[in-house]
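Quick heads-up: structures coming right below.
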Structure P
Amino acid sequence: MALKVGIQLYSVRQSLKADPYGVLAKVAEAGYKYVEAANHNALEDAGVGFGVPADAMRKSLEDLGMKIVGCHINPLEPTRINAVLDYHEALGNKNIGCDIEFFPYNDIDFVLRRCELFNRVGEMCKERGMRYYYHNHYQEFQRFGDKTVYDIIMENTDPSLVFIELDTYWAYRGGQDPIDLINKYKDRLVLLHQKDFPKDAPQPLVMYDGIVDKNKNIDMDLFMETKEALCFTEIGTGTLPIQDIIDAAQSAPNLEYIVLEQDHTQLDEVESINVSMKAFRKFSGIQWE
């Protein structure tokens, strides 16, 4: 089945802060029908992260012919989950996800405690007919003992409660082949994130190739210090084998959406998502409606 193409609103986050409804209209005008939000202020805002009530957001999406297919929640604070689920249930969003996690180096007990939380959140979602998903960056592909952190998470969470949104860009940057990960975890894959890596990037593709020591603690400070804006380019204009990824993803039985995301751009944000839209149209196995 062809994957429906969506856009992660993090790609236009600065523009959304200034004019959320106006920028949503521009996203729709670009041709995107499916959106995923990223709420980095979940302690104060139970919604999609730019201070709009659920009823107004739902009306705006409906008026624009758009559908929300997921939302990142940060921080994933247990005391806030019910409020978050209330908002997203009212919005009509069936999927909420983990935004970013850091694991103290070699502290497997910490990973296991987070797995317990992920299972609890997954159960809370399931009770409402919703799904909880885990989104990776590159730090989950550190090895703690003889396994990656990602494998520890997958082995210690309930597949019926904790699904995944595989970010193929960050998997590559963690030294992994995302196609192998798609094949390994295809039954849990419900969203796919697609970025792109530029031809003239100032860093190697793999973060562990001289940028970050894989045997050191990776925290938010280190992540932000080493995250290079020039290592992102409009999706479909770079070097990643996107068609191969799409082809592999066809085998995932619960996957419906491939979501484009631009962490950084040298263009205006709205112009950037338009460029990605045009560049991404060359691939097969996708649809826009």
Structure Q
Amino acid sequence: MAFAVVTRELSKSFAHCQALDKVSIQIEEGEMVALLGASGSGKSTLLRHLPGFVTSSSGEIDVLGQTVQAKGKLMPQFKQVRSRVGFVFQQFNLVNRLPVITNVLIGQLYETPWWRSLFMRFTVEQRQKALEALASVGIEQAAWQRASSLSGGQQQRAALARCLVQKAKIILADEPIASLDPEASRKVMVLLQQLNQEHKCTVLVSLHQVEFAIRYCARTIALNAGRVVYDGPSSDLTPDLLAELYGSSAHELFNSHAQPESPSATHSQSRAC
């Protein structure tokens, strides 16, 4: 049994806040797993540790069979491993002034000679792969538009296309549907499911909408106050169980699209504990 992601006793503190408290998880290669939790539960913090965006206070992280963090330090091989990890941000993380195709091609910078990457000079073959990736997510017609002209759902599709050209073996999606309407959210989750099934990518997607976890992910890992409080079948996440796990915060996990969060509100929540 091969594991794509393993954390052992992972902990992280920010000033007076315990963001992660001895989190130990194992995710097999090829799984699609939901990371569920109310605001401030530690979902984003955990995801950002895996590619090395954040270092831990203690504990260890293995990604694709290699230790990338141990005892609060990044290992020398973390950059090599990171090149195979695609990260999808809630606020899309595209360069608005650049064409969509250029944003997708950025996923190939890690294997592009430095002199080409400096001037964003990509080969015909690379551009063709980017167009194919955009076609696979259904927005090839927008390839030459500025990224800022796309809707939120289209921008998330572009971010997923970037993961495809990156040849990512793991896709980490941090609240990718929190700012989208229900139909756009469904399309993004379907695309993640297709990447998992057709491209054999391991997918770990953080959500605070339990209905999407149940519909698209066979397994859910639930966090509360930085601790794993549930790890099992998504279908077992009944309202009674969620009330037991989250208490008065359980209501956040239902009907979350009734009033989409603003970027500023989401940012402040991600810093909360």
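For distance in nm of label points 7 Å out along Cα→Cβ at positions 15 and 215, the calculated result is 4.6, so let me know which of P, Q that is. Considering all the candidates, the number was obtained from P. Suppose volume of the Cα convex hull per residue in Å³ works out to 131; of P, Q, which structure was it derived from? The read-out was computed on structure Q. Given a value of 26 for relative contact order in percent (Cα under 8 Å, 6 or more apart), point me to the structure among P, Q it was derived from. This figure was derived from Q. Among candidates P, Q, the computation of mean count of other Cβ atoms within 10 Å over residues 151-158 that gave 22.0 used structure Q.
The numbers here are math on the coordinates, done by the rules we state, and not lab data. A quick note: this is a predicted structure, and the numbers were derived from the prediction, not measured. Cβ atoms are built from the backbone, for glycine too; each structure is taken alone.
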